[in-house]
Every structure is written in structure tokens, then in C-alpha cells.
1. Which structure, out of 1, 2, 3, was helix-only ellipticity at 222 nm (-39500 (n - 2.57) for each DSSP H run of 4 or more, over all residues; to 500) calculated from, if the result is -26000?
2. Starting from the value 19.7, 65: which structure in 1, 2, 3 was Rg and Dmax of the Cα atoms in Å calculated from?
Structure 1
Amino acid sequence: MNVILLRSWLLGLLLTPSLTMASDIAASVTQGGEQRLADGGYFELGASVYGTNQLDIRQTEHESIQPALLISAVYQYKGLFAEMIHQSQDGVNLGLNLWSSPHWSLDFLAANLQSSTGRSEHPDLSQLDEDERNEYLMEMDSVFIGAGFRATRYWDDHYVFQYRIVSDYFDDQGIASSARLGKSWQVRNWNFHALASIEYASAKLSRNLFGVSREEATEFFPEYRPSSAVTYGMELGVAYPLSEKLVFRAVYRLNVLSKEITASPFNQADYGSFFNASISYVF
């Protein structure tokens, strides 16, 4: 699950300067080190339209432009937190804030949920002919559910750095980690942000997502065993409050894919491009 969006919808919510809070960088990047929420949260509902290029041959229902429902929610109580932030690159998070200071936060992620291109439980491949193995390899119905840690550094009210590492315990797919640096600034009522990212997938995770084993291989999908993969990304976003509760946002992200991904028989592109525009209401 994994888009970073500007959090102008924090207008109208209770802000507590002296307290820190566990937070996905998608929310943190626009709050600053002195504006993190205390116990409580928000719910946001709206509509969006997004555009992407096709990265994977298994995306058989891909469309360049698609509408989508926007649902976001964050809640924290005595260090326990739940985060479902629209278009976050880091998925849905459930966890506990272990330690915090005016500029640091350390979180335990008990459950990090993200969609995955991994396949379902392996059938008896020896009983499948080539067409059936091709059909099996085209599956994209897995989910990544991992646990790990997240450390966040805040400074100068406008900069946020966050490192996270999680290991999948649902289907033992491997380890994923990311390092992201974000900055926000304001021009009149327009709120801008920029975010740079580095994402790492272990060799085991890369093989689960992009590899083809010897037993699975077909003429169309030859055997492929990638090693660990590193992806680099840059994002720019803007938000404008249409009213106290209604917010317009737009974001563009570009990810440069590792050669371990682009060499996969599933791959369709050398980069990932994503654009999203939305209007939402904050409750």
C-alpha cells in the first residue's frame, strides 16, 4: 500500500505542540516537529483521480487514468496507533510508540499491511501443463503483512526523516525497508512538499515478487532469480484548503526501478510514474 500526500486537512484538528506522536511520513512531512498530534485522530472521505504507467504484465486490468474513493483515518491512544493514509507508500499500520522526544520518535509496527504481487500458495506444479503454469504465474492475489520498527527525526518544523524496516510474517515473503526525507513549505494558502525515498527489498522478497523458479518456468516466463533490489523515488505535492474542512490536493511521484526488477519477465517499464488529484472532507 507501500503514496505520500500533503496533510493540509490537519486544519481544524487539535494540535498539541509539546507532545509527539507516531506517524507515517505521509502525515508527518507537513506537520513539523512541533505540531504532532496527541491522543485522538481524524477521518477523511473524498474522491480522487489517479494516473499510472503499467509496470507489470500481470496488471491485466490496468488503465492509465482511474477514479478512486479517498478514505483516510489516523487514531492514537496512549501510544497505540492505527494509520490508514490515502496513497501512502507504506500501507496500513498498527503499532505502538515505544519512545519519543521533541525531535525523535521510535515505533514498533505490529502489523504493516500492503498489497503484494506475490502468488498464492504453490500448487503441485508437476501436475500443471505449461498453459496452467502461465495462468498461475499471472496471479496477483497476495498480501504483505509484516512487523518491524520505524524511527522518525523531526527538525526545523519543516523537515522529516523516517526509516522503517518490516519482515513479512503472514506468508514469509521477506524483508522490506525504506528511508525517506521530506520537506514542506507554504506560499500564501498553498502548501507544498517534496519527498525523496530509497526503498530496499531483500533477495527473498524480490524473488517472491518478481522471480520465477525452475519449477514454475515456462517458455513465456523463463526462470529468473533476482537478488536484493533498491528503488529510488522523488515526489512533489501541493494542497490548498477550499474551506476549513474541504481540501484539494495533487501529487506526482516518479520511481526509478532497480535492474533486479526491470530484468524480470513480468516487468513492463524502467520507472514508475504516479499522479493523483483529490478533493476530500475532514471530519
Structure 2
Amino acid sequence: MKKWISILVVLIAVVTLAACGSDSASGDGDVVKVKIGVTGTDGEVWPILKEKAKAEGIEIELIEFSDYTLPNQALADGEIDINSFQHIAFLSQFNEENDLDLVPIGATIIAPMGLYSEKIKDVSELKDGDQIAIPDDPSNQARALKLLESAGLITLADDFGLFGDPSKIVENPKNLDILPIVAQQTPRVLPDVAASVINNGVAGQAGFDPVNDPIYVEDGNDPNTLPYVNIFAARAEDKDNEIYQKLVELYHDEEVVKAVEADTNGGSIVVELSKEELLEQFSGL
């Protein structure tokens, strides 16, 4: 009888331990860890999001990368769970060039791109032959050229599309010398060029005020800027992951939205788009 009681006690202990050690994505006591690839961690957005996620049983670990080409490959290789650093158009082009299957799972912000200068105060002051630096990755290069067109500096071909390059400039009245360089270098060349088109996030990291410092800025409310909505991205098989969708939801919490505004001096706008709307926009590129 004692032998059977001992066996029963052992079985109960095993079952109890198994139940305590079970994985849970619903936050019922266990902590779920999520590695997020980013290209910058300054400001209050991520600390606030971390705290809100922690209250939901999710532990966020930020993995910072110094180059735009690295977070997507790390995601595809399983080194991180999701990433948050890019817009829809960038992800689409990266997928195509690297034969990857990454998808947007949630919208974050639209960060209007700006034209900056240390030498002039208005685009009208640009002179014949002046040099303008732009990001060299295909999606941001095209976006920068569209910005210069909207500023009245150049005219682009009708078939420019989403990933056109300087060869698609059909009119350049001031004979501007367009210099594509690595996006992170666009602020550093300002002493050497007449002006530089700088991504909002890169400008913020360089200490610029993205609202007041540009001599010309993109209209973030223009529907044509939808391809440039920043996103959370995941591997295609994880697009419906409930934990990741919870993080998307938390990003749109009022406190996080206010932190985005404060961190960017009002230069970035939190965007409300459903996963379905994002995927529709993404598939149309």
C-alpha cells in the first residue's frame, strides 16, 4: 500500500511540474520573450512599450543593428522574432532582392523625409550644378527623388514607379548633381554638399529636429506616402502570431503615441492600419 501511495505522490508531482513549466502565449503566468530587431533605441517609446508588454507577460529584448540591411536577414535566419525599423516599400524591395518571405504585421509610424542643408535656407537658393545627397537603397532613393520632384527641382519619368533611380530624371533645370550614398551617411556629408535628403529616423539620431530643421519636407498625410508607412515585420508563417499582434496593439496605446510625438518633436505620426490593409498595400507593390 505504501508503495502505491509513493508512486501516486510522484505522479502528482510530475504532472504539477509539467503544468508549471508549460509554455504560454496568452500571458497566464509565464513570460514570453520576444526579440525585436531595431536600428535605434533612443527616446521613451521602447522603454514604455517594454513596460506595457511586461504587464501582459511579454519580455521584449531589443537587438540593435547599425545597418539597414541586417535586421531583415537576421529575421529570416531566426536570430530575432520580429523587427521594427523599415517601411513597406523597403521590405518589398529587400524581399525581392534577397528571395525572402517576410511580411508586415502591424503599422507603426509615417516619418516624413526631409531635405536638409547647412548652406541654404530655402530650395530656391540652390545653384546650378549644386550637389544633393540622397539615400542609396532602392526604395528610399526613389522616395528621395520624388521629394525633390515635389519641391520643383526635377521632373521624373512617367514610368518612374516605386523604385526608380536617377536615370529616370527627365528634367533637371539646375543640373543638380544627385549623389546616392548609404542612408546613415546622409547627415555626415552636409558640410560637403549643398543639401542632403535624410530619413526621419536618421535625422533624429543625428540630432536634427525633423519638423523645423528641413528646408523642405514630405507631406505625411498624402495618400501617396502609404508605401512609406513604417511597420513591424515577421516571417510569413508568424503573421498571425497572437503575441506579436499584442505588441502591435500596445504600440498604439495612447501613452506610446504621446512618446512617439515627444521623441520625434512631432516629426512622426502613428498610423492606424489593419494587418489586412497593410498586406493589401504590400502585395500591390
Structure 3
Amino acid sequence: MDTDALRGYFELARPTNTFVAGVLTFVGAFVAGGAVTRPILAGAAVLATWLATAAGNAINDYFDRDIDRINAPDRAIPRGAVSPRGALVYSGVLFAGAVVFAVLLPPLAIAIAAINLVALVAYTRVFKGLPGAGNAVVAYLGGSTFLFGAAAVGDVRAGSVLFALAALSTFTREVIKDVEDIAGDRAEGLRTLPIVVGERRSLLVAGFVLVIAVAASPMPFLWGIFGLPYLVVVVPADVVMVAAVVLAFDDPTTGQQLLKYGMFLAAMAFVVGRLAVVLG
């Protein structure tokens, strides 16, 4: 196998995105209180996430190969570094590796992994072209990394709230990004939510979804899982995210960027909450 082929397979896996997904899974395990006490299960969950994410990226490039010949000719398949069949086999091997590690986990984590594997494969072929549905699948997959990590080590209550907050805020950001990209998407003939129902209605939907996320954010404090340090960080995060949606009505680009910072701050609130419990 030549150097360009090796580089092509490496690119198919999207190593940066794959690494981040594994980190989010570890955060979910840490928030649930099991990253340190059950390191083998936490490690298996991270490895399963890495392999499944890489496999999903490879299979998406396989399905998108015709579009990529026009829009992204430097990607591995269009430039000939990896054949379509090679990408398909590579994805299958990665998925098999993910299954090997996933079956070591508790039943709930296995169920989440199974749903995610189906969603990863179906996204490009089924959901990507459906208004709002593609956004929802991306949002679910992003948030589920936290839930998967939590389910792998036991207590999923804090992880479930983090999953909901991450998934709902990600859906909001994806819709705002579609509003930002509406001119280009319309030129490409895509059917995103803003193109189908209009920009303002899409932003109202995005705002409503975020309100649900913000309403759920105090639950770990109310349940007694985390104390005041969690609340001190998550409330400002909620304020930033709500402000981002309001701003998006006039400036979608700045709005979705601000929302990203709010989402990061919200995730840190869960980490701070767990650290306060461990150190307290």
C-alpha cells in the first residue's frame, strides 16, 4: 500500500472529529462518576466511540463520492487514493471493531451503540436530505456520546441531562447554520428547514428547542446529583445560549458562533459539578 493510500484511509476516519467524539464519551463517563472507578468500561466506551465515528465518516464518504467529485475533489475517494470498495470494506472493519468493544458494556450502553451505528449508516442515505431530520440526527449523535459514556459506567441521570442539553442545543445550532448557509444551499438544490419553511419560522423552532434544553439544565442540581458549583456555571451558559438565538434573528453567523461557546460552557458545568463532588 502506497503512502497516498495510507493517508487516504487516515483522512476517511476524520481523526480530529473522531478524537473529539471519544473525549465527549469520556466526559459522559466522568460526569456519571465512573471514569475513575470503572476505567475499563470507560476505556471500552471511548474505543467503541472512536471506531464507530471513524466508520461512520468513511461510509458517509462512500455514499457522497459522486457529490465529492464536484464539491470536494481532494478527498480520498475522488482523488483515487482509496477506491469506493476499499472505503466500504474499511468502514465495515471499523464498525466490527466498535462492536467488539461495545459488547463489553452494560445493556443500555449496547442499545445506544446499536442505535448509533444504524443512525451513522442511515444519515447520508435517508436523513441528510430531509428538512429538519438531518439536523435532528446530527444533534442526537453529538449528544449521545455523553449518554453512551454515562451508560457505560452506570448512573445515567446526569449523563441524560447532559445528552439532552447537548442534543437540543446542537439541533438549534444546526438550524441556525442552515439559515446562515441558505443562499448556497438553495443554489445547490438542497431542502433544508429554512428553505422549506422560511428563515424566521426555522429560527423560532430553533429557539423553542433551546428553551426545552435550558429548562432541563437545572435538573442535576434539583436531583441532588451536583451542588451549587454546577448551578453557578450552567446558569451563565444558559444565558449565553438564549442570547445567541436572539442574536441569530439579525446575525445568524455571530449567533451560531456564540451558541457554540455557550454549549462548551454548559458542558464544563457538568465537569465542574462532578469535580466539586469528588473534591468535596
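1. 3
2. 1
Rule-based calculations on the coordinates, nothing more; no lab input. Everything numeric in this text was worked out from a predicted model, so none of it was measured.
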